[in-house]
Structure P
Amino acid sequence: MTNSTSPGVNHTNDGRRRLNPRPWDTDWLVLRGMHREIRRIAAIVASPGTAVIDFGCGDKPYESVFTRLGARYAGADLGSGSEIAVGDDGRLGAPDKSYDVVFSSQVLEHVRDLDTYFAEARRVLRPGGHLLLSTHGSWFYHPQPEDHRRWTREGLTAELAAHGFEAAECSPVVGPLAYTTILRITMIAYVLRRLPVAGPILARCLTLLANAQARLEDAITPSGVVRDNACVYVTLSRKVAP
């Protein structure tokens, strides 16, 4: 599992950059929007004493979002670098009904077995618990090490419902007009950064200009277009009785 978001140029698991992307990062607009929505929704479901498990935590970039709210945070991932182990079969090493919130950021698109993934999220959630999930809409292909699927808004909420979760929110991050600019500058910067001396400097300058353009394009895109065709979705769902 992974918490990496960006393709090509910015394959990094630096948690600080995830929370505070730099204006010369090609995924600045997306990471900025994701952090805003995750922080907003976390404030709805997390409070002092809330038990939160980060399913596929990676390097735990959003841990501080929950701990600042007083929540009890635990990371879960493959390998031995997190508090909770995720087995090779995708199962969590956590007791049944032990958490109030399952948080999972940019993981779902990499999961091969969705049935096991959602079943484990349901298993460790207490009755009425919440799943706070972000995943790809039309965002880049980025195998980490696998990349299986993309969603429309309608498809994602239907997927959640099919696995026992009732979506309360499905917040879009970055619409298709801005996405085309981000796609172009990502590819251009990828090439420029490999040129000696002036290449990285030119890449930063062009990325700053492209990010300003993308921000304007996103602002003028009709909200209905962004809602149904976003790069990334941040969702809040409630576990419902089977």
Structure Q
Amino acid sequence: MFKSSNPILTRMDNTNNEVVLDSNPMTVSGTISKVFVLLLIASISGAAVIYEAMMGYADKVMMIMSIALVVGLITGLVTSFVPKLAKFLSPVYAFAEGALLAAISLFAETQFPGIALQAVSGTFIAFFVVLFLYRAGAIRATEKFRATIMSALLTILILYLAEMIGSFFNFNIPFLNGSGPVSIVASCIVVVIASLSLILDFDFIEQGAKNLLPKDFEWYASFGLLVTLVWLYIEILNLLAKLRDN
């Protein structure tokens, strides 16, 4: 069975091949269209947060960011464990993440003007470069490649959890913080891993269409891809902040 490095799409790896009895199985084009819908929703909520900031409602932006963080976390977890709810919850997740990323970007902009546009550009450049490499066959989702990315993702997750828990005890992992050479290299590695994980997401979508998964899985697959893009954007924003801080 095909697998994905995406922490959301990985839940689909254990799904048995399903015989689709109707005439509407999952398709690549259908999934792509839903990805654009989710991105549009995220853009709308992000624009609303930016408008609030421009109107001088900094306290409201902080409140929105907190709510969006909680809503995004809850909908993300629920959707990852209950794929059938993806068509209902993925738009909610997209709306929450759009607001959250806009708020984070606004705070980054106060320190480093222009960084948000650079991060958005970097995210889409990485996306289309990886997509081109995948379509050209330069990088394939082999078992070895998949295992490597999954191991890297697990390592990153453990490090981030350790950093989060350690923050409550005034402990931090040196190379995850600061703007020194080692920290910058670490961020570059994470950005590369996040970018390469898109390869397996693309492969999953393609294989899901070939295996005639139900139409609703288009929402689940697009949701998983959005999770990767959100992660990639945050990591690129973090890397740029470190570079600008030098």
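Brief remarks on what is shown
- Entry that produces 39 once relative contact order in percent (Cα under 8 Å, 6 or more apart) is calculated, selected from P, Q: Q
- Distance in nm of label points 7 Å out along Cα→Cβ at positions 206 and 222 from the coordinates reads 3.3; which among P, Q: P
- Among candidates P, Q, the computation of Rg and Dmax of the Cα atoms in Å, for residues 118-229 alone that gave 18.2, 57 used structure P.
- Looking across P, Q, the calculation of helix-only ellipticity at 222 nm (-39500 (n - 2.57) for each DSSP H run of 4 or more, over all residues; to 500) that yields -26000 traces back to Q.
- Which of P, Q leads on FRET efficiency 1/(1 + (r/R0)^6) of positions 190 and 214 (r between Cβ atoms, R0 = 41 Å, to 0.05), largest value: P
- log10 I(q)/I(0) by the Debye sum over Cα atoms at q = 0.10, 0.11, 0.13, 0.16 Å⁻¹ from the coordinates reads -0.46, -0.55, -0.77, -1.13; which among P, Q: P
- Looking at distance in nm of label points 7 Å out along Cα→Cβ at positions 110 and 142 for structures P, Q, the greatest value goes to Q.
Every number here is computed from the coordinates shown, using simple stated rules; none is lab data. Treat the numbers as computed from the prediction; the structure is a model and nothing was measured. Cβ atoms are built from the backbone, for glycine too; each structure is taken alone.
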